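Multiple structures are listed underneath, in structure tokens.
Values quoted throughout were computed directly from the atomic coordinates according to the rules given, and no laboratory measurement underlies them. Please read these numbers as outputs of a predicted model, since none were measured by experiment. Cβ atoms are built from the backbone, for glycine too; each structure is taken alone.
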Structure P
């Protein structure tokens, strides 16, 4: 039986890496995930071909800025081995890496950001993780119906 396409929300501060940066670069690896639950989503559930809502966090206002696509399965994050990297982890080894990345490719920028306040106010998005108080995971699964609704709110064809 074929696996259905997954949907995700990835958070990034636009001053660190924005949807516009991804549009310019075309593709990047999603580094710096240092939360075990988020890492487990990368490892156990996210797959090549899955679609991503690209979320600008710590912005005014925060919200969904565009779409990306996962173009690789998870593999070890090289930054965990680099003592010069801010993501260095002295407990990680090449034989037993602790942290993972996936490659993501640009799909689209929304004409207008879909603000978090709009997401929270929309009854059709009830239960979407990013709308829950205190939900800070940088990698979150998104139900297909929620993904489709965010595209509607953005005025983006699905």
Structure Q
């Protein structure tokens, strides 16, 4: 009897639920960890984070003739959103792999943006999902999941 199962996790509305404050902290940490970026600009880390904050917090859009300001998350359609969302997802992924109890850690973890393919222990999927949903300190990043049925699993809308 096989004790493992294929699972697909997906983040609900990743861009609009990516926490800006936490993403800026992740960006600052990455800039400090990997100083190679200094070869491409004279900007300091504080300048980069400040510019990124400005871009992410001054997003406006119109709907039915009204102008609105997006108050949370990254805006879909601005070039920096995928980079910020992916960086935040990588942060959550690293946090999962470093802190998850051994009985919850997936045997395989492959992610494409917000779609994740895993091999997990049978019976651990709900607890794994609960663990994933508690990784984000802002409590806005929420994961849903599907498990294989008849040896098949919908993944990346295939």
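To which of P, Q does the computed value 13.9, 35 (Rg and Dmax of the Cα atoms in Å, for residues 40-87 alone) belong?
On the way: P: 13.9, 35; Q: 12.9, 42.
That value comes from structure P.
Given a computed value of 0.9 for distance in nm of label points 7 Å out along Cα→Cβ at positions 72 and 136, which structure among P, Q does it belong to?
Q
Looking at structures P, Q, which one was mean count of other Cβ atoms within 10 Å over residues 48-55 calculated from, given that it came out as 21.1?
P
Taking -5500 as the value of helix-only ellipticity at 222 nm (-39500 (n - 2.57) for each DSSP H run of 4 or more, over all residues; to 500) derived from one of the structures shown (P, Q), identify that structure.
P
For Rg/Rh (Cα atoms, Kirkwood Rh), the calculated result is 0.97, so let me know which of P, Q that is.
Details: P: 0.97; Q: 1.04.
The value was obtained from structure P.
From which structure (P, Q) was Rg and Dmax of the Cα atoms in Å, for residues 8-79 alone calculated, if the value obtained is 12.0, 33?
That value comes from structure P.
For which of the structures P, Q does the calculation of FRET efficiency 1/(1 + (r/R0)^6) of positions 32 and 104 (r between Cβ atoms, R0 = 25 Å, to 0.05) return 0.25?
Structure Q accounts for this read-out.
If you work out relative contact order in percent (Cα under 8 Å, 6 or more apart) for P, Q, which one comes out largest?
Across P, Q, relative contact order in percent (Cα under 8 Å, 6 or more apart) peaks for Q.
Mean count of other Cβ atoms within 10 Å over residues 64-71 computed as 21.8: which structure among P, Q?
Corresponding structure: P.
Out of P, Q, choose the structure whose coordinates give distance in nm of label points 7 Å out along Cα→Cβ at positions 16 and 144 equal to 3.2 when calculated. If you can, show how the numbers build up before the last one.
Values: P: 3.2; Q: 1.4.
So the calculation was done on P.
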